[in-house]
Structure P
Amino acid sequence: MNGPGDVLYLSYSDVEKIGMRMSEVIDAVESSFVEKGAGRAEVPPKPGIHTQPDAFIHAMPAYIPRMEAAGMKWVSGYPDNHKLGLPYITGVLVLNDVRTGVPVCIMDCMWVTAMRTAAASAVAAKYLANPDSAELGILGAGVQGRSNLEALSLVLPGLRKVKAYDIRPDTLEAYVSEARPKYPFEVTAASSPMEAVVGSDVIITAGPILKHPDPVIEPSWVKPGALGIPLDFDSYWKDEALQAADHFVTDDVEQLDYYRTVGYFAGTPAAEGDMGDVVAGRIGRRSRDERIICMNLGLAIEDVATAIVLYKRALASGLGRVLPL
């Protein structure tokens, strides 16, 4: 147990060893959206700095009173890191004692980011996809392509086929080879974004976030009844494809509006509401043929809701290293 003034440090390896299952992360993230939908969470838009083109370092604070979870993720995304053998996403997550404000835990944020982002996709699919969705298209076969496949396999019981695409053929080949023995459904490599999207009931796009993208997804590619979940802002989706949706929601309206003020989403439609509204039942699918876009930008309540569980389990199991502040 931490003493006064001590902070628990959890490395990536420590976080992994805790053994929190994807299903548990989904539950935590869904609970965070419930709190948001009820007006019981504090989550301001994330500010950022940008030291390289199309790179970001974001500060993501959040407080969820019912979970006694408060903290901030300091996370970066650098698209060219793969050339240096480094991950696209890196950073740390700090948890604070809600009574004193004292930092109690610092953990690597890569595992949390990968898992909670996929869990948010799963919650969106649970509420917004057609229940018998059978075909999944994934554009981007990196960390998010993997974690989203795991998460969606838990909430789409009728899933029969996955079509994956990546701009790097070797990455795509490794993804398909890894996924095929793990899942009871067909996993194939798509030769183009169009092949991955056309016919898919759920579409995940998980490329790098670009301020001035060259999107490819056309409105005609998206079938009636499909759910699109962009995780990379509008990097893959043409404005016309987003505007053609019957419903356009996001994980946080205030955050989407903030990004418009700094040059993103010029042609993106206004959001009807966010995932708090979705889980509260204020927004949802009204017919099988409605095309829905849920643009998940990444929300700090997802991080702290997951991190507080990891922290408590690390304390109970003696994982991590206690450091003086």
Structure Q
Amino acid sequence: MIGDYEGFRSGFACFVGRPNAGKSTLTNAVVGEKIAITSNRPQTTRHAIRGIVHRPDGQLVIVDTPGLHRPRTLLGQRLNDLVRTTWAEVDVIGLCVPANEDIGPGDRFIATELAALKRTPKLAVVTKSDLVGAGRLAEQLTAVAALGEETGVEWADVVPVSATTGDRVGLLTELLLAQLPEGPPLYPDGELTDEPEETLIAELVREAALEGVRDELPHSIAVVVEEMIPREDRPADRPLLDIHASLYVERDSQKAIVIGKKGSRLREVGTNARTQIERLLGTPVYLDLHVKVAKDWQRDPKQLGKLGF
């Protein structure tokens, strides 16, 4: 390298793992800002969301991916394809394994697939380390090392982290950065994600909608931002952004669940989402939500395309 960027490293890392392994929470912790939505329901993540970490010695772009799982729908197949496409293109991969769950067939399946990517360095990241004691954590670190031997993955490092407490998140960032090639920054300074605002807003609405209806229909909700327009006739010091968004479900019965009694649940979704959106955009927002039915959209190629999958 020559010029100002000698010794500077830049590139892409992705976190992979089975659903609910803590990938999105960890992505947010590494970036230092909320860019990926989280929920304790598996398969919350549906897009490969990129978060950008700026440091004096490098720029790390973290790609948060959906959990790799046995698909039951066309949506599930497409999410798995997205994961495989992502990990084929990054400079380093972190396999996330929760500290509080035994290693299972899902972890072995993913590790075996990773073993085929010979040239890409891989880290084993033991997430949720705050949920277990020192003895159990030591056992899990040993089990993860054994998983590498069993599947033929050579771990560049094995690191336990807690995204909730921040424990060893800085160390993980250092270890990922060390695996990147030398090169200039890929994104302007201060940029935290390259996702369009509409995508982030749609995700925040979906996260708020998932809060109340997790058990009934966690995977049946999709959100599309139809339009975002600054309110006319507002003084410059008191702007207001009008956002119109549609929540899609698969059946009329689900529509009733999302709306709630006399619209109570939808109002709650709107209030919670608006707070997060205003924090994201730094401007007051009027959020208009409508619930629509797109019959069996998770299995319908045409509907999936329309909803952005």
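Worth pointing out:
- Per distance in nm of label points 7 Å out along Cα→Cβ at positions 152 and 200, the highest-valued of structures P, Q: Q
- Calculated for structures P, Q, Cα Rg over 2.2 N^0.38 Å, for residues 56-191 alone is largest in P.
- When relative contact order in percent (Cα under 8 Å, 6 or more apart) is computed for each of P, Q, the largest belongs to: P
No lab work stands behind these numbers, since they all come straight from the coordinates. Being a predicted model, the structure only gives us computed values, none of them experimental. Cβ atoms are built from the backbone, for glycine too; each structure is taken alone.
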